[in-house]
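Quick heads-up: structures coming right below.
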Structure 1
């Protein structure tokens, strides 16, 4: 708690008269981009399985939370103690199988209980069954959340084969649109393909956002290795023909496994 108190004092000093000119002018809105950046840097550290880096990035993310809490305190809205109190109360309330006498002996049962508490005890009802999914979520993650909510009320396929058929159907419609070359139509059909793939990810219990992050990481790692291989052979990516690039790519895939 001494370290926590120290961080509170640092933030108060930065925001005070004679503090940091940059920190003093920040608002909830101006800090949005930094909150997003720090969140993604935490995710990157997790992906890299780097505990030391993760420790540092979690600190940076915590600083953003403290920043927002300090601004709210200055506005007379709430302070960091309120933030801690509310999340503690929420965790106890949503885990009656731990802190009370309720029963939930599987992850699925816990998830259902969680949703039930949100709707009945906390009265977190929305006009739509798929409401409550923030628009600023990454698109793949938002699609997964929306379809999961729809599935809970029965709007879903019965098996993975049906989802695969939908993916093929959407791919067919995209292929038909390609020769016409209408930008709006292509955007529409490609969106449908991506959305159908998100549903497939849900059916096979894969988080599409995490899968895409991993794919990006693999591509970057392999491409950098391909550049290295090209340089070591006296070539460059820019001056290599397609066949040579394919050979470099296959070599990079093998060396980065």
Structure 2
């Protein structure tokens, strides 16, 4: 964690990520393309997601979530920053000459050798089937459907823990504390993801939020009644309703927003937070 000196009011309390662990190089040109921002607008130009817009220009890095080059070793060339995700990414060069970006786990450094195999050594960065990973091991970039690519546990510092193997399924404790089952033939990568301090960063000033493409989030109580159900009243007044509402009159707190899906039947215990 990088702590700034309070030279200005905005710098007081400001913290940042220590990027000294990254390799000093430009992104791999063949694995990068331009990225156009929507500003929260749809094809007709109407704002469908509020409080988005602006931000620094970024380029998209093609990250390989499948890592489907089985039994071909690869060497880590660099650990790099990715503006489109919280975790760092690693540039790996396979022994057949191909280069790809993958999610960088914690303690992976340039020069390390990794491999994807059904059963591989239990080293940081290696990827293998869940059934061959012993209980208690931390994993990331977990597949929900075998062969589809990692969909679970992809944010900075996160890791799922393997609890048990039984009847063709593997039980995982997710970072959210949810306990669920995944097919044991799904692949997962060993270790927790990098940049674990990302969640503790204090932006320090509003302008830094604008650099990330986030516009000011206005409170409903500061609006007029025509603009929000919480609006109106003399001075600073409360909501004045039985329950807080969204701008469209729906319940705003204590409502489950998770949609039911076919994978919900594999959830053993819901998250507690």
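Readers should treat all values here as calculations from the given coordinates under stated rules, not as data from a laboratory. Here the structure is a predicted model, which is why all the values come from computation and not from measurement. Cβ atoms are built from the backbone, for glycine too; each structure is taken alone.
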One of 1, 2 was used to compute mean count of other Cβ atoms within 10 Å over residues 104-111, and the answer was 17.8. Which one was it?
2
Answer label among 1, 2 for the case where helix-only ellipticity at 222 nm (-39500 (n - 2.57) for each DSSP H run of 4 or more, over all residues; to 500), calculated from the coordinates, equals -500
2
Comparing 1, 2 on Rg/Rh (Cα atoms, Kirkwood Rh), for residues 160-247 alone, the highest sits with 2
Structure with the greatest value (metric relative contact order in percent (Cα under 8 Å, 6 or more apart), set 1, 2)
2
Identify the structure, out of 1, 2, from whose coordinates distance in nm of label points 7 Å out along Cα→Cβ at positions 184 and 216 was calculated to give 5.7.
2
Tell me which of 1, 2 gives 5.5 when you compute distance in nm of label points 7 Å out along Cα→Cβ at positions 80 and 232.
2
Tell me which structure, out of 1, 2, gives 1.7 once distance in nm of label points 7 Å out along Cα→Cβ at positions 152 and 168 is calculated.
2
One of 1, 2 was used to calculate Rg and Dmax of the Cα atoms in Å, giving 22.2, 71; which?
2
